[in-house]
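Pasting the structures in now, so scroll down.
Any read-out appearing in this document is the output of simple, stated calculations on the displayed coordinates, not a laboratory observation. Predicted model only: the values in this text are computed from it and were never measured. Cβ atoms are built from the backbone, for glycine too; each structure is taken alone.
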Structure 1
Amino acid sequence: MKKLNWNGLAGRITGCLAVATFLAVSLAVSFEASAEPVVIKLATSAPTGSLWFKELNKIGSVTEKLTEGRVKIKIFGGSVLGDDKQVLDKMKYGQVQAAAMTGVGLGDLVPKTRLMELPFIFDNPKQIDCVLSKVLPDFNKELEKAGFINLGWAEQGLIYVFTSRDIKTLADMQKTKPWVWGSDPLARAIWEVFNVKPVPLALQDVYMSLQSGIIDTAYISPAAVTGLGWHQKAPNMLDVPVTNGAGALLLKKDIWDKISPADQEVLKKTADQVMSRLVAKSREENAKAINVLQEKGGVKLVLVPASERPGFLSKGAESADRLVGKLYTKQELEAFRAAVKACR
């Protein structure tokens with residue numbers, strides 16, 4: 001039997017491994033160099049030139065720079081790609097990869113996220129932040145199950161009623177012709193407890209409908225109304241905030257998975273920073289907008305009498321109860337109310 005030359009065999013094995021390693025590294029480098037950038041089309045209802053649009057644009061510019069062009073984000077503002085529901089349809093077919101969603105779009109994906117928008121719950125931003133810190137981890141987990149990554153929670157701020165009518169009492173509310181966003185069950189429930197039948201419309205149809213008289217009442221944040229111009233046709237603003245305008249920047253998970261872990265970290269960190277800054281700026285802008293709307297926009301701040309306020313709170317609780325089994329369970333509602341109570 002021929003004696004094996006172990007030294008020679010070991011040398012050949014070592015040589016083969018070196019070649020294999022060299023080829024693997026070369027292929028990896030070649031693949032990385034030739035890989036196409038991940039291009040993300042981001043939709044938002046924020047008008048071009050608005051605070052929201054400018055801040056969202058920074059996510060794209062910063063991310064592209066820090067990833068050396070491996071992740072590119074192109075933003076389409078002013079609802080040119082449609083409202084939340086239309087954008088979600090486009091995302092389903094791969095026409096849109098990311099969106100700055102309002103609570104309506106979030107609710108279509110994970111209904112219980114609408115808990116953050118229940119009426120007459122929040123009085124101030126500090127309370128909103130406290131409650132959100134308790135519920136957001138669960139929301140994010142459910143959004144990921146639905147196929148989306150939450151790049152950053154945001155909000156329009158507190159939402160107020162703008163109307164061409166002089167509303168001060170519950171009885172006055174019953175005389176309105178309010179707008180409701182499409183078939184939004186939460187907004188519908190809010191108005192229906194006032195025995196009012198709301199008019200469903202897409203966001204982009206509200207201004208013309210206020211102008212034509214199809215509706216006479218709408219709900220929106222003070223900062224947003226200045227950009228959309230609704231106050232020109234609905235110049236009376238109730239001083240009682242109706243709800244908190246929740247929202248989030250969502251990216252399709254299948255697109256997220258195409259991004260390298262290092263670039264994912266860059267995108268998430270950049271988005272978190274921008275969205276946190278946007279929340280702070282939005283709150284500041286809303287506070288300023290209320291004064292500007294009164295001083296220069298011809299808006300009258302309607303003070304709801306103290307005697308009427310408990311009635312509004314009661315109607316808010318009634319509308320929340322009506323949505324049990326539709327948007328959330330009774331247990332989820334009670335847990336949310338407990339969180340609100342603990343944060344007051």
Structure 2
Amino acid sequence: MISRRQLMGATAMVAAGQITARAQPKPTPVRPLVVSTWRHGLAANEAAWKILSKGGRALDAVEAGVRESESDPKVGSVGLGGLPDASGQVTLDACIMDENGDCGSVAYLKGIENPISVARLVMENTPHVMMVGEGAKQFALANGFKEKALLTPESIKQWEKWKVEHPDAVKHREVNIENHDTIGMVSIDTKGNLSGACTTSGLAWKLPGRVGDSPIIGAGLYVDNEVGAASATGVGEAVIRAVGSFLVVELMRQGNSPQDACRLATERVIAKNPDWKEFQVGFIAIDKLGRSGGYCIQPGFDYAVYDKQMGNRMVTAPSRIPAK
């Protein structure tokens with residue numbers, strides 16, 4: 001039997017433990033913070049940080065950040081200089097979402113350098129969420145955007161080389177680890193508000209008319225100001241099947257860290273795609289505490305993180321398939 005002295009000692013230990021637990025301070029949120037996909041995310045983060053470091057809104061930061069990639073002709077998967085579809089046309093997709101749950105999107109947009117800003121205009125100036133094709137282009141032109149040729153000499157050269165090597169464009173979809181797309185960016189500002197943006201020229205050599213996950217709220221991007229934000233990159237069809245970015249946020253709502261949420265969402269993508277070893281999908285995420293994480297199928301996905309404590313740096317995402 002337990003003696004009175006043992007019982008009193010055990011009770012005292014429990015009480016002390018409860019006091020210690022209550023006395024532990026809550027973690028200090030990391031704010032501001034911006035996270036974006038791939039190495040060109042470093043320059044995008046710099047543009048976003050100019051706004052965040054001055055107390056600016058996360059929405060303004062993510063728009064400015066991804067515009068940096070859209071306007072850089074050296075980034076072959078976004079905006080100006082983006083690799084074309086099988087017919088030689090550059091078509092752009094983008095979406096944006098703010099702390100209030102408001103969102104805007106454009107898809108299959110041609111001749112406009114910064115589709116993310118058109119998406120924001122759809123969000124703020126129309127009752128709609130998504131506009132596509134010629135309608136989206138006319139909306140952009142009517143609101144002061146200028147039409148611009150997006151093919152560069154380098155992207156034309158690559159397209160012409162691909163045509164020679166793959167005369168049967170329908171059967172040759174070069175969807176793999178090398179042919180990724182997108183810049184996705186998620187951010188939290190000094191007020192603790194979250195926003196995100198995602199923009200792409202899509203998979204190179206895609207069938208004309210193809211649209212991936214990047215302009216689809218819940219697939220390529222999702223923001224919930226109570227929980228966190230997430231964005232996806234890679235093969236959009238696989239992300240859409242899992243409603244990937246929404247899934248990441250919901251997994252964080254259930255108590256998972258951003259890192260674990262990205263991993264579990266990647267496992268869901270794998271479960272829904274029997275050919276998962278043949279392509280890349282990756283996720284990034286942040287939560288309200290300013291914690292960040294990323295995960296992917298194939299090794300080779302990295303993402304850029306910028307905060308006040310450690311500055312702007314690259315992080316290599318862990319992957320389901322281990323690096324050799």
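helix-only ellipticity at 222 nm (-39500 (n - 2.57) for each DSSP H run of 4 or more, over all residues; to 500) computed as -16000: which structure among 1, 2? The partial results should precede the final answer.
On the way: 1: -16000; 2: -10500.
Clearly, the read-out refers to 1.
Tell me which of 1, 2 gives 0.80 when you compute FRET efficiency 1/(1 + (r/R0)^6) of positions 149 and 197 (r between Cβ atoms, R0 = 30 Å, to 0.05).
Numbers: 1: 0.20; 2: 0.80.
This value belongs to structure 2.
When semi-axes √(5λ) of the Cα gyration tensor in Å is computed for each of 1, 2, which one produces 50, 22, 17?
Label of the source structure: 1.
When relative contact order in percent (Cα under 8 Å, 6 or more apart) is computed for each of 1, 2, which one produces 20?
2
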